[in-house]
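Nothing in this text is a laboratory measurement; each read-out follows from the coordinates by a stated rule. This one's a predicted model, so the numbers in the text were calculated from it and none came from an experiment. Cβ atoms are built from the backbone, for glycine too; each structure is taken alone.
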Structure P
Amino acid sequence: MDFFQSHESLTTVEWILRAVVAYIFMLVILKLLGRRSLAQLSLFDFALALMIGNIIAHPLSDERLGFKGSMTTMIVIAILYLLCVFLTLKSFNVRKMFLPEPLPLVKNGEIKIKNLAKSRISVEYLLSAARKEKIEDLKKVSLALWEPDGTISFFIRPDLEPVTRSDMNIVPEAFSFPITVIREGNIDSNQLKKLGVEKSWLQSNIKKAYHADINQVLLATLDKNKQLKVFLYRLK
């Protein structure tokens with residue numbers, strides 16, 4: 001464990017061992033903190049990620065620094081973070097401090113200039129976010145909220161929303177999530193068993209509908225209504 005301590009110089013193997021230990025330890029810390037995409041990070045989460053990266057980077061670039069101090073610091077920070085998460089779930093005041101209320105940017109088709117200034121975003125950014133949601137006219141927006149994670153939620157005026165089956169009193173079929181039964185030419189027997197389907201039935205239907213063998217199938221999905229979707233290898 002010499003690579004764990006501070007040294008005037010390290011061998012190549014010791015540098016590699018440091019990198020491996022740091023990588024595994026980082027995975028453990030991230031697993032402990034929970035999973036979020038970059039777009040979902042709050043300002044506090046983003047600052048924490050930068051802090052952890054900075055702490056673990058120093059022992060990987062300076063042989064005179066040992067791992068003990070960095071790992072201890074990271075563990076303490078992770079514990080403090082989890083404590084803050086727990087308090088935000090239990091206390092409204094703490095939650096309001098770390099997760100502020102969404103700020104309305106557009107209301108009934110009118111842009112709230114003061115709130116745009118508070119959010120430090122421009123009208124061009126607001127229009128860009130609207131275009132990404134396929135909204136070409138802000139007059140169509142009943143409400144647009146600047147969320148704590150930095151995203152903008154848009155709500156279209158009710159009279160402009162598309163007609164749904166429930167509006168027409170049409171009872172839809174129950175949703176059935178398609179399950180992968182073949183992946184890269186290999187049949188997943190466990191999934192077939194859950195669906196109550198035999199391999200022979202699957203092979204027969206693929207042969208009949210697609211004129212293909214199992215080893216020619218890149219991906220095949222099947223839902224509880226026996227709707228089979230098949231994607232074949234397309235070799236040039």
Structure Q
Amino acid sequence: MHYQSFILAALVSLAASSPIEKRQTGSTSKEFSQGGCRDIIFAFARGSTEIGNMGTVVGPPTSNALKKTFGASKVATEGVDYAADLLPNTLPGGTDKQSAAAMAKILNDAASQCPNSVIVAGGYSQGAAVTHRAIENLDQSVKDQIAGVVTYGDTQKVQDKNQIPNFPADKLKIICATGDLVCVGTLTITPAHLSYGANANEGAQFLAQKIQGAQAAIKARQIKRNFEEQSKRALEALENEGAAA
């Protein structure tokens with residue numbers, strides 16, 4: 001009896017502490033809005049009609065790949081709560097203003113509440129359009145804090161000339177599968193448009209490179225700031241000694 005109780009307790013403890021369970025991202029994720037700042041904040045907009053706020057095709061596996069690289073406790077993944085209806089795909093810009101505003105709010109909140117965090121973002125299908133429209137009108141200080149963006153099956157690739165307007169081209173990676181007709185300016189859905197789970201690691205690797213570069217820059221700024229503060233205190237100490245003498 002005692003042995004069985006011991007085994008049961010051990011299994012419960014193992015399940016609760018399993019890093020695999022913690023690392024997995026489901027179809028809904030609100031780790032920033034419900035859990036606050038982490039070293040990395042990843043905002044993602046799912047495709048039309050996908051469930052939750054992350055979807056299932058490529059949002060969760062991209063998040064999981066980032067967490068595998070940096071550690072689950074270091075990455076806060078936040079899906080964009082927008083309607084993801086079909087009709088907004090036909091609007092100028094590929095989505096509606098409310099959807100773009102929902103993602104922009106996440107990015108603005110992340111930047112204002114977590115100035116020491118590295119922000120990355122992504123979107124799939126209409127979610128790519130949401131990403132374009134959300135980022136293009138952000139304040140420059142918020143854009144500066146966004147280290148990288150990846151889009152999959154980007155409905156605005158042609159319309160926005162392979163870029164997000166008013167955002168550095170080297171911070172953006174657009175991934176389009178061969179045969180995906182939305183990437184050539186149509187709204188025709190082919191099997192290729194549903195294949196982007198196979199590209200999640202590619203997108204995450206791009207974001208990881210940008211995150212590592214941003215983290216190195218943050219560390220360099222911190223070292224410089226610490227040196228300047230130490231130098232200032234040392235100078236003040238010398239001046240005080242001189243005045244005392």
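Observations on the model:
- Test item: FRET efficiency 1/(1 + (r/R0)^6) of positions 198 and 214 (r between Cβ atoms, R0 = 30 Å, to 0.05) calculated as 0.65, pick one of P, Q: Q
- Calculated for structures P, Q, relative contact order in percent (Cα under 8 Å, 6 or more apart) is largest in Q.
- Comparison of P, Q - label where FRET efficiency 1/(1 + (r/R0)^6) of positions 62 and 190 (r between Cβ atoms, R0 = 25 Å, to 0.05) is highest: Q
- Looking across P, Q, the calculation of P(r) over Cα pairs in 10 Å bins from 0, in percent that yields 7, 30, 29, 14, 9, 6, 3, 1, 0 traces back to Q.
- Structure with the greatest value (metric distance in nm of label points 7 Å out along Cα→Cβ at positions 30 and 150, set P, Q): Q
- Answer label among P, Q for the case where mean count of other Cβ atoms within 10 Å over residues 118-125, calculated from the coordinates, equals 29.1: Q
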